[in-house]
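Chemist: Following this line, the structures themselves.
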Structure 1
Amino acid sequence: MPVTTDKTSLIAEADKCVLCGMCAPHCPTYSLAQNENESPRGRLVLGKAFLSGHVEATDTLVEHIDHCLLCRSCESSCPSGVKFGAFMDGLRSHLPHQEPEDDFANILIDQQQRRALNKKLWLGQKSGLLSIGKVVLDSNRKRLLKSLPKVQRFQELDNHYPAQGSELAKVMLFTGCNSELLGNTLVLTAIELLTRLGVSVEIPPTQECCGGLSRHHGDADKANDLELKNISAFAEDNIPILTLASGCGASLLDYRSLKNSGNSAESFASRVTDINHFLLEHLQSIETTFKPLNKKIVVHTPCSMKNVMRQDKAIPTLLKMIPELKVTLLNGQRGCCGAAGTYMYEQAESADALREPILADLATQQADILVTTNIGCSMHIQAGKPKAEILHPIELLAKQLDI
């Protein structure tokens, strides 16, 4: 599995930490709490002590571990190269966890449940019943409903979409489980954009959820099963695997350390790339133009894009190809926005506090549009009711493409 659950290996990873503290200024939860137990090195010490049998998994210890967003900002500043994300995922597989009231991870990994809930959410929004739910439901469910984007009905996808005109490239598209839960309009938009640019698109029909939520909640066996299925589904070599959500992309890249898979996991991970990064390289080799747009765009960079995929430079460069568009970065984002998968529901107070600088900066910059590459970040920021419209970069590029 991408993250070892072997206690000896996890302790060895924690032992790499020299307790220098260089990670602390980059940790969102430490910046909020100013508590050493809420820092990466604090969690490494706590985790090692538990794994070694020196302390029990008390409520307080589990709370400090659960507060971690797994943004992995600490990894980029660690001089010892501690794989903090891998350590935390492995540690959580050993900690006791109360079964959540709403197990979103189990819903997302089950195709039948995803599609059934998609229909219910769509009907609920159309009928107004979801608006009533925002008033009468408990706080966690209210937060979920308030963060929902406009839900579209899921549309069945073909396995192959040929390039329009001459085929200049071929890709495989990882659609992600949220596309079935919330509707796959973005996936269809990406297919339309790619094919119009001479790229044929393959949609492996047996692909599964990336396994990220299962892994981050400590269910290594379930994550391992999903990851092996995805490697099999995308088995065709030498074809790029494009992701639309950087959270999925980060999880897919972590497959490279999958055990008992030979070289297939490393080969799979080497082909994974963000769609914006692919498009920037592709557009440099063809002639195409975009229609002008006199708007101010602010680019939000998800932690998964910045700290794991590390392809964030492509997005502002790509958007600057649109004439008259003013593209700026988000000044208020010192770290994670607070979304972090289901963190925005489970750790509401911290999540909202981390979002505040982003909302303030959007207001200061008077942005027309905020673009982000991760669905969770989009939902969490949207729930803060900014005046700016929130879009995926692909939606904007497709709208402005002039062919």
Structure 2
Amino acid sequence: MEFSPITAFGFVALTFAVGDYIALKTRGIVSTFITAILVFILFGGVLRVLPADLMDRSGLTALIPTFGMVLILTNLGSTLDLHALKKEWRTILVSLAGLAGVILLCAALGQLLFGREYALSAIAPISGGIVATMITGEAAKTAGRVDLASFASAVMALQILIGLPLASFFLRKSAVAYIGRGGHLQSQSGDSRRINLRILPATPQSLDTPTAHFARLAATGALAQGFSELTGLNATICYLLLGALAAAVGLLDRNSLQRAGGDGVMLLATYAYCTASFVTMSLSQFASILLPVFGLLVLGAAGVAICSVLMGLLFHWDPSLSIAVGLCCMLGYPVTYAVAMEVVTGASFGRDFTPEQIRNLTDYVLPKMLIAGVASVSVASVALAGVVAPLIF
């Protein structure tokens, strides 16, 4: 079968559409990436039905190294809610401590067990999601190590198998303990003073168009790139910081990529970029990396548990809650939301709770899981990938 650009694009899109469906039906246990990886290995590396350059033919992978990466990272910065981050600062510190645990155990014990390149390549994917994996994969491909790009993608695809059951168990344990202490009888309190840095008026209707959103997002990304070159700061961090600042002052609307209508194609391009190397991989090659993948995931989870608990003790947190919050780096949204709501439903089931008491329990677990996911997956892991990726080679 001859794969034209539109045929290649259609096959890639269909593969991830099926993956999304399976992920939805299994509540994220079988992730979109697991399905896509198996499809590409089966029809590419095993049956040789797919061309080796499938992703290049689709045109999707060309978007990322040109302008896609800049738009994605700058847009990620624009989604940050400074007020929410301020309110849950303890959650952020516990989450970051968990990432420190990943770094410590993978960089130390992981290197001894699985080698330096595997250990360092796993740090960012374990600490976050697709963007961190994409940064690691790009560094690997630039260095001519497509095998490590595949390894990083496999770590990201399979991390939910370790993180999800552990996060659900410890969060439920914390919720039950919270109920036992009578915490659900009192509303959660917090600082209601909002951070407001906006100096520009709301976006007028004349500028609320896809092209205008793209233009402002690109301009912010270009400023961040220039700032990085001028100061020597890591470019990834600059994109996140200037994206957040531009959204806070009103230069960007929050999640401008979505408002421009470009988030879908950019997400698909990111998927394609991260899984391109699996089209030429055989089942035996994939099986050969499973031991270091799961070994480093277990080490990463252990590092999260140790360091997040130690940080949580400073705030008198329940150790189970600290572990659940730390493990959000292995989940990401919307899995963090789903886990929190399932725990609330399960912990309150069969109890004579009023709607207010259920709301109090929800306020205890949900904001922490959501903010921890944002802090680790959307911000810290991306910055971490920008720092660690150059050190691998």
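Chemist: With Rg/Rh (Cα atoms, Kirkwood Rh) computed per structure, which member of 1, 2 shows the largest figure?
Modeler: Max of Rg/Rh (Cα atoms, Kirkwood Rh): 2.
Chemist: To continue, here is another question. Work out which structure the value -0.91, -1.48 belongs to, where log10 I(q)/I(0) by the Debye sum over Cα atoms at q = 0.14, 0.18 Å⁻¹, for residues 147-346 alone was derived from one of 1, 2.
Modeler: Working: 1: -0.91, -1.48; 2: -1.16, -1.22.
Going through each structure in turn, the value belongs to 1.
Chemist: While we're on this one: Just checking, which of 1, 2 has the largest value of relative contact order in percent (Cα under 8 Å, 6 or more apart)?
Modeler: Largest one: structure 2.
Chemist: For the read-out helix-only ellipticity at 222 nm (-39500 (n - 2.57) for each DSSP H run of 4 or more, over all residues; to 500), a value of -22500 was computed from one structure; give its label from 1, 2.
Modeler: Only one of 1, 2 returns -22500 for helix-only ellipticity at 222 nm (-39500 (n - 2.57) for each DSSP H run of 4 or more, over all residues; to 500), namely 2.
Every read-out reported here was derived from the displayed coordinates using simple, explicitly stated rules and does not represent laboratory data. Here the structure is a predicted model, which is why all the values come from computation and not from measurement.
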